[in-house]
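Next up, some structures in structure tokens.
No value in this document is a laboratory result; all are computed from the given coordinates. The model shown is predicted, which means the values in this text are computed figures rather than measured ones.
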Structure 1
Amino acid sequence: MSGKDSFTILDKIFKPKVKQKIEKIKGYSIKYGNIIDNGDIVDEVLVSYFKAPKSYTTENMCEINSHGGNVIVKRILELCLKNGAELAEPGEFTKRAFLNGRIDLLQAESVIDVIHAKSEREAKTGMKQLKGVLSKQIAEIKQNILDVMVNIEVAIDYPEYDVDDVTNQQILDMLIQVEEKLKRLEKSFDNGKLIKEGIKTAIIGKPNAGKSSLLNAILKEDRAIVTEYEGTTRDTIEEFVNINGIPIKLVDTAGIRQAKDEVEKIGIAKAKEIAKDADLVISIFDSTKELTSEDIEILKLSKNKKSIIILNKIDLETILKENDIRFQEVSNHIIKISALNAIGIEKLYEEISDLFQLNEINLDNEIVITNIRHKNLITKAIENVKKTKETVEQKMPLDIITIFMKDILEDLGNITGEVVSEDIINEIFAKFCLGK
């Protein structure tokens, strides 16, 4: 519970082993006792006390640690509500932390990133933003602008004072520096998108080329059905795996061939659509057989995309070669594996890492944007920097130039929540789950 009445409500339902007045209980302390309902013991619990302003929300807070189980937890919750508490809205605790000024909006959003992280890198990026690393960078950029704006406005409002005039060149120098910093942040979104959303990877090939065996080999479990019969996979199978700390979303698709029934036809059409939208296409071929017209169609789906060509079944007598011009016209990344025996899977990881330069993403020394809202606002700020530069180059009056500079500040303020609308705030916190 969080709020000014938290301890009052708690006192009605919690009987500690050692009774103390709330004024005597220290924050960041735990007391042992029982939850009581009309004299009956509901559960033996530990209660954590957090006193304002040193709590997550900056309000008085308490946490009841029970033995768990749906029945007991539900009963304790009902007792809290019966004695004056209200159910929290999604993200309400973090929202209160933001509204009460303990964290900014950017940090609040990073809480979601930490909770939903699918890899260590994503969790690490979320924690850096929660600590305020990106907020600090945004604040520094804003200060660069404000320093110049203050001097401009002093010169305009108080001409009688001996203040050095701000020259157009000084303004331009500042805007160039701000633009460079913002562009670095904008560019970091390419890596941030990889870290947060992962690499959507389509595995395509003819029936029995080894798609499902490849998926099973990567996951190290029998996730997909593998038989000698063609067309076993009718719909997509999606799984995540981490490579170098980056989530890879693997999609095993229906085998591409001339469909034999309506259901298979739908599956094949879906496979082609997924390949079209994928960040990476892994095309797998049975290396014991010559290429067919269907194989050529599969190669066309891989063309002009980041793709890896796999020649499967190297444990058998093979026909297809890596130096085949038909493969080399599509991709420089051609490898031989045995999906059934999990031979060559490490080589596949190396190829994916090389294609997306995963080893070059260094979270220790760079700030990475992972949130599309932040990226769009930074892009908008860059556009406003360019407009401001144009007004300076056109030798517009200083008061006009400052109007455009304020637009940049507003874009940056929207990121951290200083000028953001209530609708945006509600939309952001609606994405949270209860209890966060």
Structure 2
Amino acid sequence: MNFMRRYLLMFILLGSIAQGYSQDNKATLKLSVSEAQTFALQNNRDVQSSKIDIKSADKKVWENLALGLPQINLAANYQHLFFVPEINLGPYLDLNALPDGVLNKSDLVNAYQNSPSFPLGVRNNTVIDFTLSQLIFSGQYLVGLQATKVVKQLTEKSLVKIENQTKENVADTYYLILVLGENARVLTESLKSVDQTYNELVKMNEQGLNEETDVDQIKISRSNIQTLITSLGSQKEISLKLLKFQLGVGFDQSLELTDSLPGIIQQGNINYIASTEFNVNNSIDYQLISSQEKISTLMLKLEKSKYLPTISAFYRHEEQTNQPAFNFAVKDVVGASLTLPIFTTGMRNARVSQAKYDLEKSHLAKSNTEQGLVMEFETARSNYQTAYSNFNTNRESMILSKKVYDKTVVKYKEGVSSSFELTQNQNQFLTAESSYYNSVLSLLNAKAKLDRILSSTNN
């Protein structure tokens, strides 16, 4: 009985610990924009995959380096002969069989004996071969080693590009969630005012002080606002899931955004209006195309190196577990080999020409990329300036339309304004509000894009 109580108590205790651990694991993740970007760089699956590529590139560099280092091989070969060949040296004169004294012909004939047969191998044998080889010179090896190092650099730069793109994507989604939330908040406040007006109009209609169509128009406006709030809520939920996906966390992870929309706007509203310089050499895309140009140059050197000889040396030691009586195998051998291509009917020359053409294309691609990056920066900066101008204009329009709408509500309650004018001004305010938040999102997205373009490998 005591045993059962102890077991039950231990089970409850372990269950409580597991539940507490699970709750801690599901703790709310509170992140600002910069913290979300940093978190994504550690947990985003695309970033993690790119980091694995770098580790693989490190191993590839060592693999190519090891080709030029000493190589030791040990081989064992077992063989079974169903028939062992033999050799017979023929008859021989046995001097001991000759009689003393005078010899005659028959004595000589009788003194000849058949020699025994000797096996030329053994039925079962194992040959152990130990070989040490060393590459002395190979142009292809030297160029290939340089190429793998450039490929590793290319992989590292690809990681930087993915990290920059991830930071931009996280910022875009973060901003979208804030805009949707702020838009929904303002609409909810507007809905409260509309509800109050609607309830007042219903009471006035019951007393016969207004038309029923006036109530219906306000009711339609209220339904439209409710529909917008519901739509914004759905978009926000989807955007939250997208952000969690970009962060590399599960969809069940609770997430709280600590930055506010006004704070972000005040923090970055003037950063790129001033003269911002763009150095194309700091662009990760330019560095990537430069690395690809280096690879094309090395591929040309690789094809040319195939005209050079390849020299290697080796030492081999052989042991047999069951040696035959006659064994002519040499146990220790030292040697060197030289391979020099003489004539390949123009094949090497054709490959060199192809490599030259690929290098010319790389030069063109690099120039094209350089101009494209400058154009991308100029376009992004222009778009940011336009977005900033639209943001200021739409903000003023929203403030004015809200002011007009509020005055119209007062006038309508006093019987000075019509329901049509009230509905019209309300729709004007909702349109201005939607335009304002669209301009906010455009401004923040333009800023995030400029952040990515102006970021360098040092970031």
Structure 3
Amino acid sequence: MTSLDVQRFRGRSGGSTWQNWGRSASVKPLRVERPRTPEAVQRAVKAAAEHRLAIKAVGAGHSFTGIAVAPGVLLELDDLQGLVSADVATGRATLLAGTRLHRIPGLLAPYGLAMENLGDIDRQSISGAISTGTHGTGAGFGGLATQVVGLTMITADGEFLRIDESSNAEMLPAAALGLGALGIIVEVTLQCVPAFTMKAIDEPAPLEDVLATLTDRVAASDHFEFYWFPHTDVALTKRQTRLPESTRREPLPAVGKWIDETLLSNGVYRVVCAAGRVVPAVTPPFSRLAVKLTGDRQYTDLSHRVLTQSRTVRFREMEYALPAENVVPAFREVQALIARRGWRIEFPVEVRFAQEDDRWLSTAHGRASGYIAVHRYWRADPTEYFEAVERIMLDHGGRPHWGKLHTLDADALRERYPRFDDFTALRDRLDPERRFANRYLERVLGS
């Protein structure tokens, strides 16, 4: 390491406290680095190793767990963004690891490409999204990590490691969804698809009817999900059909979209969530009003404008993946739990679906999966609600989302992932000194 590198490392003390978006995790790191190139990441890793400090990268901080907490050296990847290359013929695009998901459609547009699927929030970095198992919905589509055909990361010894079909291919199912435990990703190569539009139909439906016909509804649409506000008997369904890019677009009117998504879903909702903490009785009537005022619309637009939405009301979330056939019985138990406890839950329960995949630590590994997510306003204590729901999810074969709140440890997770020991063996090989560890990873992977 050169004297310049030493000065650079020592010259940036932590100082301020880092915290995630949900305000459920925070840390005051010893050092903060803001690399602008993959080579700068490499230098930071080597410097951390020389000083025997742990080092971790953070993206947008949208995980609710402590997966990104970096008490030693924190690498902020805000300046490591952009398109490295794109190939129209193969449909492959390589992005710098810190690139935010909401920037990717614009970067791919000149090449007529798009990501195959997205989650409903696009504020995350691409490396953070794949590393925590971010997913969207659609029984025929996997999570974002299944779109990864290659990546480059910096290993614990400070070397570049390329992983793709021609180099270290056996590592790809582990590294594409690696929890940040194997190395620091600096570039991600995605298998994209030709740009496309989507026809979206959002409409309320009787909850009992949705549950009774859920399998058919999921199979009938390219993408299907529904939300249920506790204290109501209505499901807000969302179904989407993929269409060629040349399809005539009929987007939501700007004013109507603003009223629905900004004023009602965020502005008014924020006030009601805050009021519900003081007077819980306001929650049920607002929930019943919400299902009358929102969720009834049709439109056709570019894929990323349909798949994602703006969420500015801060919350905390727990989500479990279940075998798809277990979604309805588990959901009914959550219904009964809320009614029995008399809780006033201000956030809806969300249900989505994903295709089975081969990523070792994917929540959909080896099985078609359905997801049940529960939320609480960020100023409310979610512990009692989340722990009770978690017991239901575990009884139905659930696997927790790595970036969302849960209580499981390595022993419990090993039973739920057939390739768990293979992953930890690879971790032992790539990071024997646990240069990339933190308390969360010690809990879920073991020390």
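Miscellaneous remarks
- Structure responsible for -8000, with helix-only ellipticity at 222 nm (-39500 (n - 2.57) for each DSSP H run of 4 or more, over all residues; to 500) calculated and labels 1, 2, 3 on offer: 3
- If Rg/Rh (Cα atoms, Kirkwood Rh), for residues 179-218 alone is computed and equals 1.34, the structure in 1, 2, 3: 1
- Origin of the value 382, where volume of the Cα convex hull per residue in Å³, for residues 195-394 alone was derived from one of 1, 2, 3: 2
- For the set 1, 2, 3, ranking by mean projected area of the Cα convex hull in nm², for residues 171-250 alone places 3 highest.
- Identity of the structure behind -0.87 (criterion: log10 I(q)/I(0) by the Debye sum over Cα atoms at q = 0.11 Å⁻¹, calculated), options 1, 2, 3: 3
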